[in-house]
Structure 1
Amino acid sequence: MIGRLNGMLIEKQPPQIVVDVGGVGYEVDVSMQTFYTLPPLNAPVQLYTQLVVREDAHLLYGFASAAERATFRQLVKVSGIGAKTALGLLSSMTSEELAQAVAAEDVKALSSAPGIGKKTAERLILELRGKLAAAEGAGSALPTAATDSSDDIVTTLLALGYNEREARAAIKHLPPDVDVGEGVRLALKSMVK
């Protein structure tokens, strides 16, 4: 896995750039948000990256911040959202704006991005709710370990037949650093009372 590139920016043709790292030129697709923050040609550049392996290609996507990469990773997990669509979404809004749109359930803002219709925007809201940290105060769209753990606990409770309201209520009083197995056990115990 290629997680980060440090090198010299030698080509810029939106949305693709080429970064020379030790004599090897890496072709990297970037969002327009990242593209506008890039230094001039032949200047040092650092990018957080995500390698996407497909049957016919290995594609490298680059991001100016770890928060943007984390948001990209969450987006490609959504059914029907591929890497190109995720990159288009991150080109039209920052990861913080995306987190706010999802939290506010703003279908109109999400569907204004290229390739995102009303139904896809609704699916994004449904599948990303609680997975993107709110930009308020945090300044980052990175999911936290506690968020990941609590989301896994909720998903497990939903699979066991509880509704989302019951599952969310059951995890409110769990310790922040609880692992998934223990969290599910404690949540089930609290729902039995």
Structure 2
Amino acid sequence: MDVFEVLKQDGTIGHIGLGGTTAYEIVPLINTGRFDVLLTAFNYSLLWREAALEVLPAARAQNMGVLVGSPLQQGALARRWEDEIKSGAPWLSGPRRRQFQALYALLDEAGLPIAEAGIRFVLSNPDISCVLMGARSPEEAEQNVRAAGKGPLPLDLLARLDEVAALVPFRPFEEPFTLPFGRAYKGPGMAGR
């Protein structure tokens, strides 16, 4: 850190960044005031809100820029997984399954594609400076740009999304970090299933 601070003072670098995927362990580092920008990933999206509890408030208190990575949870929120939600995915907990079903119903009512809702949700938070969308093709990149161009979601929809997110406020212990929709999964407790 001392080297970075010297490089910043002499103008070699403009900002010092901090990145991580933890929702709690990173907060003491943020609170040091030694960082200008934060990349947080996998913990702030339509259904995963852990970063909103301590990470985002700490970054706001330090006047840090915030980049959110993987707002679509590595594909879990990039498209709908109706069949796996309804009858497959033994790794998916009952509460998370019901949460996805509630999300799909709300998005049907609002007439929003899930990926658009996911991007616009993150961009609706004034504490977020930038979103790293992780597009896998030029078409996905174009869709993401169009979604971002539509701006923040309406406040009433954000409130209803908060209710859906509250159905599973913390990641279940047994839930895989990256939900393996559309892929074979043989994780803990899954052998022989």
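Read-outs: derived from the displayed coordinates by stated rules, not from any lab. In this text, all values refer to a predicted model and were calculated from it rather than measured experimentally. Cβ atoms are built from the backbone, for glycine too; each structure is taken alone.
Some observations on this one:
- Label whose coordinates, when distance in nm of label points 7 Å out along Cα→Cβ at positions 89 and 177 is calculated, return 3.3 (choices 1, 2): 1
- When mean count of other Cβ atoms within 10 Å over residues 73-80 is calculated for each of 1, 2, the greatest value falls to 2.
- Which of 1, 2 leads on mean count of other Cβ atoms within 10 Å over residues 41-48, largest value: 2
- Computed 22 for relative contact order in percent (Cα under 8 Å, 6 or more apart) - originating structure among 1, 2: 2
- Entry that produces 34, 14, 12 once semi-axes √(5λ) of the Cα gyration tensor in Å, for residues 9-120 alone is calculated, selected from 1, 2: 2
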